[in-house]
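These notes open a run of structures that come right after.
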Structure P
């Protein structure tokens, strides 16, 4: 990709950031839960991020039930013998509550679990969390996937929430800086990257590395900056990041670079 094309994309992404990276759009994202629920914000955010998969309506319904019935304070979670969600059985959800209580009792915060010398250590942090489960069921394994082979989208999204600071992200973790983040690679960022020649057939960690390199070139100190804004196009306008029938009704069609 030529430098002029990258600069044009950056300018357009700045427009999207200014327009969409606002509290008005949080209802379309799982970050709505740590924004609107009281209690321990880090715990609410981690829970919302880990269960952020599948049908949006079903996911939001489960999380609302979880926080209403189990609570938002990891040191005072109420046991529940009825909640389950897709791959997570009642026993898995109950075990998740138990482990979160143990972790917060010992560490007070998840921040120290993910601390690495040079950057957030995803594998070490998730490994510590997983080690507290006596039964690594299929549901728990899926919920708390070990980074490495996959792009770890839900975990990198959670880290973005905790480390960046603006109208959307919270900036709760002081041990890290935004430069240490990578762009969360969900279906929208993947589609954006495919349509704009950033990745080809690469998947998982290889695709994440290429996407990370691209966005790190655009905003070296804040490579995850445009995540929320780009994904709002896909969610709010069903954007395919290329010429498509959805362009006809999109309010961005007059200035869009992707048509």
Structure Q
């Protein structure tokens, strides 16, 4: 079994890998990748089984998902190696048809609705497993997210877990819904099983994700930081879009090396 120390090591190695990938491909959203990476690592290394399903609503964090799928043995070396190459299916947002990708996402505000449909289908068919979806805090301002939130509570989809990566940034400014307001919104929509966790703490993430005592659908607000894990990058809006230069990549890799 992988413990918290092992998960931290895996996440640090993947951050190094992603720094190089973003530098080489010039792809954006490294800050978003890093803020949700710990949650993805915990999900794929400790939580998901064959009956579970996952939707990355926050599609602009696709590179983080690719890296975790590859580390988990779901994405092959051959496919992962095409990242950044002409004709590759691995773009800045995930495409359906890639092993491990349930839906093409990236147009924000749709992931919770997709997860709701999947969870309802499982419930009606008497199927096992939990449907997990990971949202950005910014997309919680979308009307479709709020509609899905109300639908899920009304249907009492206890087989659905929504994770919100609360890194407090959207596009060019701070989000309008900090963690406490997000919790209030979901409570008002009828959700009872709500937990706030520190995204840096794998034991908190794992406990919230695996607790068998469920009271309807579960919401996990993962309090993170944009570009979390590399102190020189953290909470700086430029890393929502900007890929690192070669010199910056070397600096960030050296910073991560010091933590080992």
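FYI, it's all coordinate maths here, none of it is from the lab. All values reported here derive from a predicted model rather than from experimental measurement. Cβ atoms are built from the backbone, for glycine too; each structure is taken alone.
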Worksheet item: Where is mean count of other Cβ atoms within 10 Å over residues 8-15 largest, in which of P, Q?
Response: Q
Worksheet item: A value of 4.2 was derived for distance in nm of label points 7 Å out along Cα→Cβ at positions 80 and 192; which structure in P, Q was it taken from?
Response: Q
Discussion item. I have 14.9 for Kirkwood radius over Cα pairs in Å, for residues 96-207 alone, calculated from one of the structures P, Q. Which structure is it?
Written reply: Q
Practice prompt. For mean projected area of the Cα convex hull in nm², find whichever of P, Q sits highest and give me its label.
Written response: P
Worksheet item: Where does the value -13000 come from, among P, Q, when helix-only ellipticity at 222 nm (-39500 (n - 2.57) for each DSSP H run of 4 or more, over all residues; to 500) is the thing being computed?
Response: Q
Item to complete: Have a look at P, Q and say which one yields 19 for relative contact order in percent (Cα under 8 Å, 6 or more apart), as calculated.
Response: P
Discussion item. One of P, Q was used to compute distance in nm of label points 7 Å out along Cα→Cβ at positions 48 and 136, and the result was 3.0. Which label is that?
Written reply: P
Item to complete: For mean count of other Cβ atoms within 10 Å over residues 16-23, the calculated result is 19.8, so let me know which of P, Q that is.
Response: Q
Discussion item. When distance in nm of label points 7 Å out along Cα→Cβ at positions 24 and 176 is compared over structures P, Q, which one is greatest?
Written reply: Q
